[in-house]
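Pasting the structures in now, so scroll down.
Taken together, the values in this text are just the output of simple stated rules run on the coordinates, not laboratory data. Small disclaimer: the values here were computed from a predicted structure and weren't measured. Cβ atoms are built from the backbone, for glycine too; each structure is taken alone.
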Structure I
Amino acid sequence: MTREILKVKDLATHYTGFGGSRVVKAVDEVSFSLEEGQTIGIVGESGCGKTTLCLSLVRLLAPGAQIVGGSIELNGRDILKLSQKEMVEVRGKEIAMILQDPMTSLNPVINIETQVGEAAFKHRGLRSSTLRERVRQLLEAVRIPSPDVRMQEFPHQMSGGMRQRIAGAVALSGEPGIIIADEPTTSLDVTIQAQYLDLLRRLQKDTGVGLIFVTHDLGIVAKMCDDVIVMYAGKTVEKGSVREIFNNPNHPYTSALIRSVPKLGSKDPLYRIEGQPPDLSNLPQGCSFASRCAIADDHCFEHEPPLIEVGPRRLAACWKIEENAASKEQA
């Protein structure tokens, strides 16, 4: 039986404007759990709160952002109750994050050996030749050629794909139980992307690390993830196993995302979701997706649907689940 290593309950993170006049509900009462060796995908359009959720989990939010509610239990301990000094001991050792752009996480004036070895030095107590050997092993694990040479180089001397793999090595250095990957393949070409995903799966198999994978690409979710969380306007609108959600989405937004995926060989026009996501500082009454939903009625515009259980380990927030199923059959 696998162990639960992360439990997030009713997490709410808001951005506050000058003087508190404008409040952006970037993450609004999101809950989920992660077990050892499990991969959870988080999907949704830009601006739905995916990255803010991830930054909340490691407590690295930008100025103006604040966690205003909920809890984050990491290995049974609520890290929202820890001081920033205590969080320094948690990051890298228990939970680590791979950012979308490796140049924002890699220091341009520090060589690769020092950056990759920092967490192993700090959290695992490795020194001198033992530390250097650990760095070499990590670079080999992420398939960096000539690791002894690359250790002495700097990020600007490497390609985008190599920098992304270096960022992965940095995340693995402290041997954390959880790695958050925030759209790590966005800047990579298709070939390097496939290699990088295979690398993450192999490393997960070897280490048992839990993965939280944030992406726009549903193909990556199908390949990498066990469960998926669909976010819209800062909220979870659907959650369940990848297989069940892809085969039988319960929320109209999830259905629309799946229909938006290009189909190989199809000559039909590419489906698109009409309209724009709502302003998170001025959310509409009722369901946030109602103005873009083909089956919404007055009740949807007036009342916000709760996130309810619609099957074993399946959750969805929609008043029209049965009608959505009928519309999918007709389509």
Structure II
Amino acid sequence: MARDSSNSKVIRDLGLAFLALAFIMITGTLGYRWLGGPQYSWLDCFYMTFITLTTIGYGEVVDVTDYEYGRLFTIFIAVTGIGMLGYVLSTMTAFMLESDLNASWRRKKMKQKIAQLKEHYIVCGIGMVGSNVAHELAATGRVCIIVETNMVAIHRYLESHPDQLFLHGDATDNDMLLAAGVMNARGVFAVAHDDSMNLVISLSAKQLNPRLRVVARCHDVKNIEKTRRAGADEVVSPDFTGGLRIVSAMVRPNVALFLDDMMKSNENVRMEEVLVPEELSGKQLSVLYYHNKDCVVLAIRHKSEWAFNPVATHIVHGGDVLMVMATAEGRMRLEQLVQGVN
């Protein structure tokens, strides 16, 4: 956690500075005691050191004018002590501002950015699954907000994604979902560590905004139907799908490798889907990607039928779903083209 390590360094530096300041105070007290003699108490010597390095300057409590090096010693204490005291005060002030005021300012700016978002995604839970969900969204150029109760988990994710928007709170709370912009969001990922939490998140999100899509994580397959009835459009069990993936790696390794490459390619090539609007009904497929070199249409779903490897002259209909292989930039250009005819 970058911020925690920075705070630890500041605290460590402050500790060393306080030790150095204490050493100067002790040196000054001992020095004035030796220069002034036993007629001055230890308190007088300590007070003389204190008013010297704090520049109070009430007068020389310990008279050192008759000693050859007395005033030079006072200059030494003043220079070293004032410099060290200034460092301590400035570091403490900066630490307080960084910890409180600056953090509050950053939270305020982040809330302002979130309030302006539209068609974004909300990731509820940033554990192992949630982190991968948020990372994939970022890799494909999709804006998301993470909502998590564990600040340690948030900081862990921010180490690799410092610009990520987040809210610290309980995603089962309607107010937290509203703060995350659920009314303007495109979808919600209910990927908390507990099935019951994901069920409540699905129910709350769907009640607040019935039009958005909710995908929920479910450990126990017995809870899948309950979560779907609560409002989730799709329920995924990582344990179940992980088992299927392991079998695929054994019996159909090349297929599994191809699908993995589509999900983890460094070039961010992904399998995507695009809905054909009614305005393009009756048009040829070529009008959608003629100028888009970063997009290849693999299949078209018309109602319940699939047309694989369609030719450029294939006639599309409103409501068709294009299955495309595209980079993030290619997908966005295709979406902009489709939206441009609406």
### Query
Which structure, out of I, II, was helix-only ellipticity at 222 nm (-39500 (n - 2.57) for each DSSP H run of 4 or more, over all residues; to 500) calculated from, if the result is -10000?
I
#### Entry: Structure from which 20 was derived, relative contact order in percent (Cα under 8 Å, 6 or more apart), options I, II
I
### Task
For Cα extents along the principal axes in Å, the calculated result is 106, 47, 42, so let me know which of I, II that is.
II
### Among I, II, structure where distance in nm of label points 7 Å out along Cα→Cβ at positions 148 and 260 as derived comes to 2.6
II
### Summary
Comparing I, II on distance in nm of label points 7 Å out along Cα→Cβ at positions 92 and 132, the highest sits with II
### Query
Which of I, II yields 2.0 for distance in nm of label points 7 Å out along Cα→Cβ at positions 164 and 188, as computed?
II
